[in-house]
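Listed below are the structures to be examined.
Read-outs: derived from the displayed coordinates by stated rules, not from any lab. As the structure is a computational prediction, the values presented were derived from the model and not from experiment. Cβ atoms are built from the backbone, for glycine too; each structure is taken alone.
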Structure I
Amino acid sequence: MEKQIIITIIFMGLVTYLPRALPGIIFSKINLPQDFLKWLKLIPASILSSLIVKEILTFKNHNPTINLPYLLGCILAYFLAKKGVNYIVSLGLGMFLVFLLRIIGS
């Protein structure tokens, strides 16, 4: 039984590692066009934006509603980061504002 668990853990590690490593290995040997590389750099920002919008704009009974604490926290974090405040500090303050607004609202 213990041997089967160890083999399962090894295979789980391979299944987790290979999909992440293979694209890096394959694409490191291929010269990709600069336009494609620029496009790839936009993917993390677009994913983050979609996650943020999903939390701010919610649907209740097919009606769109705005989650005001999240919206205000995002606005605060955005303006602090735009002003030059450290990103970690601006995100922390935005999260703290959401925390305070949720306490006040409940």
Structure II
Amino acid sequence: MPLFDTERVDALFAVLGETGGRRLLETFADQLSAEMRDLVDVVMQGDLCETERHAHGLKGAAANFGATRLQMASRKVEQAAHSQAASARIARLLADLDRVAQQTSRAARQL
């Protein structure tokens, strides 16, 4: 699965123009780091409700930008928190999500 849905990214650039699209993707990449730090914090606190809420928000942001892999990885963390999965499982999913978030951030800056 690609990091980004190219049709979604193309639509973003069509509406915002080249400069506007690049700025928005750069802002998304910048905010992604902060969102991941917040998510890691709530996971470390063992707060499943906040873990689910943060993962859900990240999933929505990813969907808006066509970041398909990030969206799927966020959904897995969200679902695990919702089902009150073991902390070890959530930690593994979070590690996967963090890896995808880093890849997505780098790719967003290069689109």
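Structural remarks
- Comparison across structures I, II (criterion: relative contact order in percent (Cα under 8 Å, 6 or more apart)) gives the highest value for II.
- When distance in nm of label points 7 Å out along Cα→Cβ at positions 49 and 89 is computed for each of I, II, the largest belongs to: I
- Test item: FRET efficiency 1/(1 + (r/R0)^6) of positions 9 and 33 (r between Cβ atoms, R0 = 41 Å, to 0.05) calculated as 1.00, pick one of I, II: II
- Highest-scoring label, criterion being mean count of other Cβ atoms within 10 Å over residues 25-32, among I, II: II
- Structure (I, II) behind the derived value 22.1 of mean count of other Cβ atoms within 10 Å over residues 65-72: II
- Read-out helix-only ellipticity at 222 nm (-39500 (n - 2.57) for each DSSP H run of 4 or more, over all residues; to 500), computed value -31000, structure in I, II: II
- Answer label among I, II for the case where P(r) over Cα pairs in 5 Å bins from 0, in percent, calculated from the coordinates, equals 2, 14, 25, 23, 15, 11, 6, 3, 1: II
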